[in-house]
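Presented below are the structures under discussion, each in the form of structure tokens.
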Structure 1
Amino acid sequence: MMSIYDRKSPYEVGLTAGETVYLCRCGGTGNPPFCDGSHNEQPGDKEPLAHQAEADGTLYVCGCGRSGNIPFCDGSHLD
């Protein structure tokens, strides 16, 4: 089974101001980087993060699992 963190680059999510997305933090989603409810079947307390865009733009979500700011990309995949 592939993990949300098997990529070597971030997921790029285009957002419109005011739009809300639910980002996976358990790593088990089948629809990365978005939550699909998989956390309900995983041990621990990894609820999704509701992120509301303040402006139109691109959100970079960690795809390598090394970010110090999960679920957001901090460039750690470049190290």
Structure 2
Amino acid sequence: MHYFTIEQRETLQTLLEARARVLRGTPDDAELCDVEAALRRLHGADFGLCADCGAEIPYAYLQAHLFAQRCAACEAKRA
């Protein structure tokens, strides 16, 4: 299980909710779906763990890539 402080989770939640509000007024349904999925995962035990390799995704990376499901290394492999 990856551990984030309550403050870190609240900050990510605030950022995700703000992004969702912006996207609700646009035709970009794909990103909105990604943001909403991240909000659902946020308080789960596996939030912050890479879906491919299981490595911890750093908090700073998640702040920059709000709905990331993979670490930078695995994301780069997919590109």
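Taking relative contact order in percent (Cα under 8 Å, 6 or more apart) from the coordinates of each of 1, 2, which one would give 32?
It must be structure 2, since only it matches.
Right, here's the next one. Tell me which of 1, 2 gives 11.1 when you compute mean count of other Cβ atoms within 10 Å over residues 22-29.
The read-out was computed on structure 2.
Figure out for me which of the structures 1, 2 the number 3.9 belongs to, where distance in nm of label points 7 Å out along Cα→Cβ at positions 6 and 30 was derived from the coordinates.
Among 1, 2, the structure yielding 3.9 for distance in nm of label points 7 Å out along Cα→Cβ at positions 6 and 30 is 2.
While we're here: Here helix-only ellipticity at 222 nm (-39500 (n - 2.57) for each DSSP H run of 4 or more, over all residues; to 500) was calculated and came to -17000; which of the structures 1, 2 was it taken from?
Corresponding structure: 2.
FYI, it's all coordinate maths here, none of it is from the lab. Only a predicted model underlies this, so the values are computations on that prediction, with no experimental measurement involved. Cβ atoms are built from the backbone, for glycine too; each structure is taken alone.
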